[in-house]
1. Thinking only about distance in nm of label points 7 Å out along Cα→Cβ at positions 56 and 144, which of P, Q has the largest value?
2. With relative contact order in percent (Cα under 8 Å, 6 or more apart) as the yardstick, tell me which of P, Q scores highest.
3. I have 34, 14, 12 for semi-axes √(5λ) of the Cα gyration tensor in Å, for residues 112-231 alone, calculated from one of the structures P, Q. Which structure is it?
4. One of P, Q was used to calculate helix-only ellipticity at 222 nm (-39500 (n - 2.57) for each DSSP H run of 4 or more, over all residues; to 500), giving -12500; which?
5. For mean count of other Cβ atoms within 10 Å over residues 64-71, which of the structures P, Q scores highest?
6. One of P, Q was used to calculate mean count of other Cβ atoms within 10 Å over residues 120-127, giving 15.4; which?
7. Quick check: 0.95 is what I get for FRET efficiency 1/(1 + (r/R0)^6) of positions 24 and 40 (r between Cβ atoms, R0 = 25 Å, to 0.05), calculated from one of P, Q. Which structure matches?
Structure P
Amino acid sequence: MIMGDYMMILLGVVMLVLGVLIGVAFLTLLERKVLGYIQIRKGPNKLGFLGILQPFSDAIKLFTKEQTYPLSSNYFIYYFSPVFSFFLSLLIWMVIPYYFNMISFNLGFLFFFCCTKMGVYMVMVAGWSSNSNYSLLGGLQAVAQTISYEVSLSLIMLSLIIMIMDFNLLKFVKYQNMIWFLFIMMPLSLCWLSSSLAETNRTPFDFAEGESELVSGFNIEYSSGGFALIFLAEYSSILFMSMLFIMMYMGGYNLSILFYLKLVFISFFFIWVRGTLPRYRYDKLMYLAWKSYLPLSLNFLMLFIGMKIFFI
């Protein structure tokens, strides 16, 4: 009986990973289509009906290409850092609350922060092990940026934890039955959304991949499979951050069509921002984190602690 239960859990995890990978494939297609229409062109439309098979074609092309690596690179670290980066981005999905499968994370928030903080090391190590000045600079910029924005992310999340007094993501459904936290915590939710753009290295905060000044950033020496894994890890994080935003601010986790529409909308928002805004200047990015978001999130944290004490 216990063995059967473990097999069901394993099957559920495999289905989750497959679902995430298919979601990532179609998110890349959505991005190319949306950016195409923003720039008044078509985007991919040849392969299959309206280009729907394009992501699978790209995957086959990338994974069958010859793997190149620099002679002076630190080979094993260089080779395995994209693999670990991809593994971590899939591991975070385990905190998504199941209504089945006997998996429930009571400390989901803490697990989320452990995994995202490990992701920083992967970018840094990938940049360092390539033994290229450009990739090292890209890795260092990514580390400084991610650490800066994790401070404000942690404080914003602390405000939420104070509100529900639990680390379990399932509790958000119960507390948002009457009104979404988006309306109660409007400035904080917008701070979270823009900080998650910085956390996932997306435009206008994509300094880890600054094409204009660093050729391609930390992933410059990667080709074929390694590049594809870094790419998959980034888009998996985008999907996860979109889902986390919906769970925390837009009504929690429920398996309805509205939930998936909200998820598509927030993912579309990430792409929309990329097609609309130019890249920030690096010093302004740091000022935004330390002089705007940090004081704001600290003040709101004090407000929610005060409200909690007063109403209890």
Structure Q
Amino acid sequence: MPTPPADVAGPDGRGGITADLVRRLLTAQLPAWADLPVRPVPADGWDNRTYRLGDELLVRLPSAAGYAAAVAKEDRWLPRLAPRLPLAVPEPVATGGPGAGYAWSWSVRRWIPGRPVQGTTPADPVAFARDLAAFLTALRAVDAADGPAPGAHCFHRGGPPAFYDAEVHAALAALGDQVDADACREVWAAALASSWERPPVWFHGDIAPGNLLLDDAGALSAVIDFGTCGVGDPACDLVIAWTLLRGDARAAFRDGVDLDDGTWARARGWALWKALIVSADGGPAAAGPRAVVDEVLADHARR
């Protein structure tokens, strides 16, 4: 999940976005679909709000200005990426603009059946890991010419993790003895000591359990939410190794993506950064990120 911007609108925590707003936008801009049922999806995200539109479509609306640039980016690049990828990805079919009190562009996509892996378990974790590695390998192989370079649109994923150096050290100071700060600094230093020396390649930017869909048999069937995609260093796409994969599945993923030790060192840095800043925020949600810190430190110690 990208770092939330500070300007999420609306007292409901959903960016002021409701099914009624979606209906009004459709009525004004895409009236051919205005009579279709609009209903929220069971598992929504932070950066965008998603609503089913009838049985075949969905409406996706950025929840804050920091996420708005993703609409045009996905609309441009997803049709070019999709034919070259081994799993389903979102298919844009229409784009709407500001209106009805909503400030940003929004999109209509084809509905992809499936359930997020978040909160469940793939039927075969090793096969899942291999399929995900094959998807990322295929994504890296797509021609990256003219693709979006790292920047604010992808929260600087694909660039050097050093962009978040101050956040890492601030989180470590806030956490004190709740984590092994010396070991964390060692992992972070290793991440900053290497760099991607090859031509830029495509990365997804948010390979997370909520963005990976399973089919009815429990196999990986789709990858969604390309809002943080771009071309650059693919290390950020390896974070799933510590946030979801364990044991043989992690080993299969590492073998499948076939990337060098330096890329894995930067990946540990990306995972550590996110786990530390969420842990430093405290509260019940901090337990999961603390476990990720432990996984990253243990993995580094074995290398």
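Derivation of every value follows stated rules applied to the coordinates shown; laboratory data play no part. Everything numeric here is computed off the predicted structure, so don't read it as measured data. Cβ atoms are built from the backbone, for glycine too; each structure is taken alone.
1. Details: P: 4.4; Q: 3.7.
With respect to distance in nm of label points 7 Å out along Cα→Cβ at positions 56 and 144, the highest-scoring structure among P, Q is P.
2. Values: P: 24; Q: 18.
Once relative contact order in percent (Cα under 8 Å, 6 or more apart) is tallied for P, Q, the winner is P.
3. Numbers: P: 34, 14, 12; Q: 29, 22, 13.
Considering all the candidates, the number was obtained from P.
4. Details: P: -23000; Q: -12500.
Traced to structure Q.
5. Values: P: 10.9; Q: 20.5.
Structure Q gives the largest value of mean count of other Cβ atoms within 10 Å over residues 64-71 among P, Q.
6. Working: P: 22.2; Q: 15.4.
Of the options listed, only Q reproduces it.
7. Working: P: 0.40; Q: 0.95.
Going label by label, the one that fits is Q.
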